[in-house]
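Enquirer: In what follows, structures are represented as structure tokens.
What follows is calculated from the coordinates using simple rules that are stated; it is not laboratory data. What you see is a predicted model; the values in this text were computed from it and never measured. Cβ atoms are built from the backbone, for glycine too; each structure is taken alone.
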Structure 1
Amino acid sequence: MGRRVRILTSLEVKKLKSPGLFFVGVVPGLAISVRAESSKSWILRFYKNGKRRDMGLGPYPEVSLAQARDSASAQRALIREGVDPIEQRREAREKLKSDMESRITFKVAADKYIESHRRGWKNAKHSQQWGATLEKYAYPVIGSKTTREIGLQDILKVIEPIWETKTETASRLRGRIEAILDWATVRGYRQGANPARWKGNLVMLLPSRNKVSKVRHFDALPWTECAGFFAELRKRNGISAEALKFCILTACRSGEVRGARWSEFDAERRVWTIPAERMKAGREHRVPISKEGKKLLEALPRFPGEDVVFANSKGGELSNMALLQMLRGIRTSCTVHGFRSSFRDWAGESTRFPREVIEHALAHQIKDKAEAAYARGDLFAKRVDLMEAWASYLSRGCISDRSGD
């Protein structure tokens, strides 16, 4: 038979001053630990598997005698069921800590996703575009929400207002949100289906992109007018004009020309090798330089230690608006990129060069995988004749019938 403990009153507990452990009665094992008059705390002493266990129930007087007895009674009930209340509390704390650590906001998840994928993207502009669209459209709505809280209605609040007016932007934004939430799921920050998924999900709620927005291609000058335009462009001076001429002569993209480096050129063989990291498809591209193009390059100023071919006044690359502004000074109905389409139409309609040669000149990927598996070369020799014919047409306005055979 256990020793009977005298039941202490609230006043007696308050008056305890001597350091020690004082059992207060009513609930077996409930005691108050006194370290000093102003430092007291509640303890529940019990035995589990033959070992003594002391469980803290809170400080006195924040936890009163009545509250301590209620708490101790609840813990004793667990003990009778075979539960160790100390272990249960520890597990609950660890779970809470784990839950808190797994609760990151959408903005934090987006930052982590962008940072982890930045090196795999082709250029800094790509990551800037990600950040800009998320900042403008997503963060105001779901930026402060944890990834596990985001549901279908949240995605619709972000996407729906711009789906019909800015369809392309909305579509890219949806894909970016989907990727970030997929990343959060794999990382353990959320569970369940991705609410930004299109197939079997948003497709049921939003109209198809093709129904709300027609694909707008870059405006192109009819190929029959290119020679006349080039004649007008010849009258213009300045580095922007020379860059635009070279862009048209090579049928390359504006960014490829603006980023051109002297170290990429083999003047003797008349070859410009654009490295993979500067190409849209991520593959090295060899460009044949026509005689006209070679003369243009030879006339450009070169400065010691400067590698940028079409350098601005500070020695850096021209802006993406420089060529467009030059173009706008002559024609307002077309774009710089549109000249690639003009070149494609000219080659297809007025020459007998094979389609494969023309597509290689534009650095287009072959869509048919079986065909691409056998097309290992870049048809460079035939492209030399093609680009010479294009330069001849632009310079003299005569339609070449060379076939490249």
Structure 2
Amino acid sequence: MIGAGSIGRGFMGQLFSQSGFEVVFLDINTGLVDELNKQRSYPIKIVENDRSYEILVENVRAINAKDIGQVAEEIASSDVMSTAVGVNILPMIAKPIAEGLKLRWQKKNMKPLNIIVCENLLKANNYLEKLVRNELKAIEASHLDKTVGFVETSVARNVPIMTTEMQEGNPLRINAEEYCVLPLDKKSIKGEMPEIINMKLVHPFDFYIKKKLFIHNMAHATASYLGFQKGLKYLWEAWKIPTIKLITYHAMIESSMALSLDSNSSLVEILDYSENITYRFSNKKLGITVERLGSDPARKLSENDRLVGPAKLCLKHGIQPVYLCIGISSAFFYENNNDPSASKVQKLLSEQGINKALSEYCNINPSERLGKIVKEFYKMIRDKYSWEEILEKAEAIKNEGIII
């Protein structure tokens, strides 16, 4: 398990352990590695609004991911792998993975190895495969094609960044919601995937991953960026504000309609998925922060990500993405001096304006319909209009066909 953070320990580590595997975490955090080797287990506290309980993840150990030789030895003998390091870190783990695969083949271990890529990016598995392939020679690349599966998944379990208070004296403790399903792209698997508890093999997978990114992640981002404007700390606080909840929910409906038309899938089933998400957003005990969900706005504003992606899908199918445009515009107001991505966006805005920002980050033409709607809401937020007034404008554009 490359990455011993929230998803590594709070999701994949649990599933691997409960499936009977020894779980080896690879991480650069020396303190975390040492603690995992000391305890050889860690607790996960499952928290819901009305109850909580604890499970113990056992049979675990860890190695320092900077020790390429040791990393390679582990990969050479693994039955299954996973990554949960963040999209920006994937280029840094490509070489260690390649070295492990090369050692695996040198040892004549040609058993298929599937790498489950738990990253919030469409086709993150293909991206990682390309990075690893670039580290291999031609003959090694042929082995890669035959024996290694880069498997796309969609992680929908909410796992917060743990505070000292939440750790309750154990630095390895993880809090998580009860939801714990592992959907995998069946087509990207090589050979047979080892049996993993709660595993769900799905084909075709494109709709599944878009549903998660364009509804779940989109709603996370929209509610958080709106909540940031109110000075709120937690997602559940934003979800208690009726205007924020209504804007976000309408954005989910727009995205659901577009996905239904694009994939010829049941709108009722997609809306039911959305309803389940809205219930999970209200979980106070998880402590999911606005800062975490709003981080890296440059990536989240990109053309195929959670905000612009569903908006453009709406246009493709003749749906006005009005409420999605509120989410896009609000993302441009996210400020965090500790977030290089947010600082980068703010710098471009201050120096070159919203037209350049729309073109640069979203690949949106500011003079076309989508750009005009985003700019209308951007100006309203900039000029301190209330959410009630913004909601009223959205309803007018949506229902009365106002031309911006």
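Enquirer: Could you tell me which structure in 1, 2 was used to calculate mean count of other Cβ atoms within 10 Å over residues 107-114 as 14.8? Display every interim value, and only then the final one.
Expert: Working: 1: 19.0; 2: 14.8.
Computing mean count of other Cβ atoms within 10 Å over residues 107-114 on every structure in 1, 2 gives 14.8 only for 2.
Enquirer: Then there's this: Matching task: 1.72 is the computed value of Cα Rg over 2.2 N^0.38 Å. Pick the structure from 1, 2.
Expert: On the way: 1: 1.72; 2: 1.02.
Computed on structure 1.
Enquirer: Who wins on mean projected area of the Cα convex hull in nm², for residues 19-74 alone among 1, 2, i.e. which is largest?
Expert: The structure with the largest value is 2.
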